[in-house]
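In the part that follows, the structures are each spelled out as structure tokens.
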Structure I
Amino acid sequence: MANHKSALKRIRQNETRRLHNRYFHRTTRNAIRKLKSTTDPKAAGELLTSVTAMIDKLAKKNIIHANKAANLKSGITRHVNSLSA
């Protein structure tokens, strides 16, 4: 058990941030799944911009690594491009 007030506060902050990060990460993963299951090129193109922005925000806030964000964006872009071809 924590012995200092600051340690107790840090525990509370960490839990709040963990739940916050978990929510946004889960929301982004669901959006990626929705995009990958889309077969309509126009709808996929519109989803691509919003999903890319979500991934960029996760990387900016260090919820996911920058390289993982790049790999995810590359994969979904390839998917959208394959639909239009």
Structure II
Amino acid sequence: MGRMLCDIWYGNVVPVDQCGKRDESIAQIELLMEKNKSILLHALSETQKETFAKYADCVEEYVMLVTEQAFCEGARFSGKFLAETIT
């Protein structure tokens, strides 16, 4: 168990990298997002593109923070579950 935590800490194992890799619905949404982003960027002025880029950066940061919290909560839950199972 200790080695696994070290691997996660040092970035040798990145569980989130595998999320959705084999999920067809996620792949379809990614394609749709990219298509709609491209259409939107062609329709925007330079000032609007800058505003959109700032918005997209905020969304990305938000998703990363929520994902981190979900990972931590899952790890906490797993630890409690394991402790209760053992005792």
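For which of I, II does FRET efficiency 1/(1 + (r/R0)^6) of positions 41 and 73 (r between Cβ atoms, R0 = 25 Å, to 0.05), calculated from the coordinates, equal 0.90?
Details: I: 0.90; II: 0.10.
Comparing all candidates, it corresponds to I.
Ranked by mean projected area of the Cα convex hull in nm², which of I, II sits at the highest value?
Numbers: I: 6.3; II: 8.0.
Evaluating mean projected area of the Cα convex hull in nm² on every structure, the highest lands on II.
Quick check: 11.8 is what I get for mean count of other Cβ atoms within 10 Å over residues 49-56, calculated from one of I, II. Which structure matches?
II
Name the one structure among I, II that helix-only ellipticity at 222 nm (-39500 (n - 2.57) for each DSSP H run of 4 or more, over all residues; to 500) of -30000 was derived from.
I
None of the figures in this text is laboratory data; all of them are computed from the coordinates on show. All values derive from a computational prediction rather than experimental measurement. Cβ atoms are built from the backbone, for glycine too; each structure is taken alone.
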